[in-house]
Structure P
Amino acid sequence: MSEQAVDRPDTDLVLYDVDEEGVATLTFNRPERKNAWNVPMEARFFELLDRAAADPRVRVVIVTGAGRAFCPGMDMQRLEQNSRPGEGLHLEGRSPMYSRRLLPKPMIAAINGGCAGIGLIQALICDVRFAARGARFTTAFTRRGLAGEYNLPYVLPRLVGLENALDLLLSGRTFDADEAKALGLVSRVVEPGELLDAARAYARDIARNCSPRAMAVVRHQVYGDLDRDFTGALGRSYSAMEYFAGSPDFREGVESFTQKRPPKFEGLPPDFDPEEATRDPFLPG
């Protein structure tokens, strides 16, 4: 396919599919630009994530790319525009990049190819990352005359440790999927032809067997507790324990285990707030 730009409706910039197991797959769909990021694609991606969050059918979200790449970063055409004298950064009307960490449903990245810059950010917003063997990664920013963007200097050390994060951020070097796994940036490396099947098998397993409410609260606990002290996190953990004790999900989890049958957990209501399950009753607010 030609690398020339293709006129495509904004609604086609990210594809959206929900299977019978409740797994939603969002696919970056600018293969002629290797899924390079632009603002219309960003708006469509976040719109579809919000749709998945509100849809009771959806239990797990997979994010991947069409063609040979996941997302190699911001479209170079936009970078060229922003590099002109007098052209500043325009963030008006754009969603905060990490806001979907508040999504109450698990997110799985299926990284099928090149993953860099703002594309790497999208992968790191996901909870679990699968990568195709041979996929290439880079933070890229210093090689474009940029500092660490979108809070990557905060996020990366918490994933791979301080020295590894500084190595990747300072050098902007390219590394492959196997090194990404060794660093802890991805958890699974599979052959390219098996990537999406492997990610979907994992997603379908947790969609079938795990409580949507429990997964929403666990995700909320993990990200929320990153910046809490031990005692604060412990109090919220006790609150979550109290919330689920005797709940329909807990009863179903126990009964399905003792009866040796698959569980039948209800879908996540659109108005479910995991904060309610973790609020420490001894703290104000």
Structure Q
Amino acid sequence: MLTWVDGLPAGDVPVTDRGLAYGDGLFETIAVRAGRPRLLERHLRRLSEGRTRLGMACDEALIESELLAFCSVLGDGVVKLILTRGDGLRGYAPPVGGQARRILQGGALPAYPLANAERGVSLYSCRTRLAEQPALAGLKHLNRLEQVLARSEWQDPAFAEGLMRDVSGRVIEGVFSNLFMARLGRLVTADLSRCGVAGVMRAEVLAIAQAAGISVEVRDIAYEELLQADEIFLCNSLYGVWPVIRLEERDWPVGPLTRKLQALVCDVLGS
């Protein structure tokens, strides 16, 4: 794995880093092809929003220049960009005048089975619920224990992803992806104003669908409504779109709207 810390090759960070102590930071997972980061503008925009909401001081131009240099060295693969609040003393209070620490990790793209995209996936219904915290909703922050607990619920390789709901039972997302459903030709994805991660591929799918004249809606989704959907698919910035063909006792064919958006997303990712 290729790793830079604050612009220099390194393999560790100080034990005083607040990202380690408190999960005080953000991250982006970025697909890279031929040295070029995909969906770069969306990743940087989400990182900037998160930095602003958390009140983290950093040089955004420096982050972008380091990321581009790192990607040119990596070539093809995936980059994890981590931004922590940097070093701090004991206690929750953020240090005054501190600068964010920049961590870049690069490696090979995950070897997802081709069948996931071609034939679709089965979705595991997770028991772990997402807590509601509007101050953090949408951000890709370093506190991922809910996802860790959810992912530990199943080991059966028949399930490629898990469905996560909030404490009220509303459908929110996958463990590492966002979820869309289609009903009567209308595309729907969950409102993420209470919890969940606003994925860059989710934003891209919404933009692509609107440009293609597909009716889209962002709102609450009840679990019972999801089971009555005509089509369901998952998306993230590394694999694009996976059709969902099974959830509990309900089966779906891979639908035409899913296939259309899958093809359009592949054009964006260059895959």
One of P, Q was used to compute P(r) over Cα pairs in 10 Å bins from 0, in percent, for residues 165-252 alone, and the answer was 17, 55, 27, 1. Which one was it?
Q
Suppose you compute mean count of other Cβ atoms within 10 Å over residues 29-36 for every structure in P, Q: which one lands on 17.6?
Q
FRET efficiency 1/(1 + (r/R0)^6) of positions 149 and 221 (r between Cβ atoms, R0 = 25 Å, to 0.05) from the coordinates reads 0.70; which among P, Q
Q
One of P, Q was used to compute distance in nm of label points 7 Å out along Cα→Cβ at positions 141 and 157, and the result was 1.3. Which label is that?
P
Between P, Q, which one scores greatest on mean count of other Cβ atoms within 10 Å over residues 133-140?
P
Source structure (of P, Q) for Cα extents along the principal axes in Å, computed value 53, 41, 36:
Q
From which structure (P, Q) was Cα extents along the principal axes in Å, for residues 189-228 alone calculated, if the value obtained is 40, 24, 8?
P
Could you tell me which structure in P, Q was used to calculate mean count of other Cβ atoms within 10 Å over residues 109-116 as 11.4?
Q
Can you tell which of P, Q yields -12500 when helix-only ellipticity at 222 nm (-39500 (n - 2.57) for each DSSP H run of 4 or more, over all residues; to 500) is derived from it?
P
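Bear in mind these aren't lab numbers, they're just calculated from the coordinates by the rules spelled out. It should be emphasised that the depicted structure is a prediction, and the values quoted were computed from it without experimental measurement. Cβ atoms are built from the backbone, for glycine too; each structure is taken alone.
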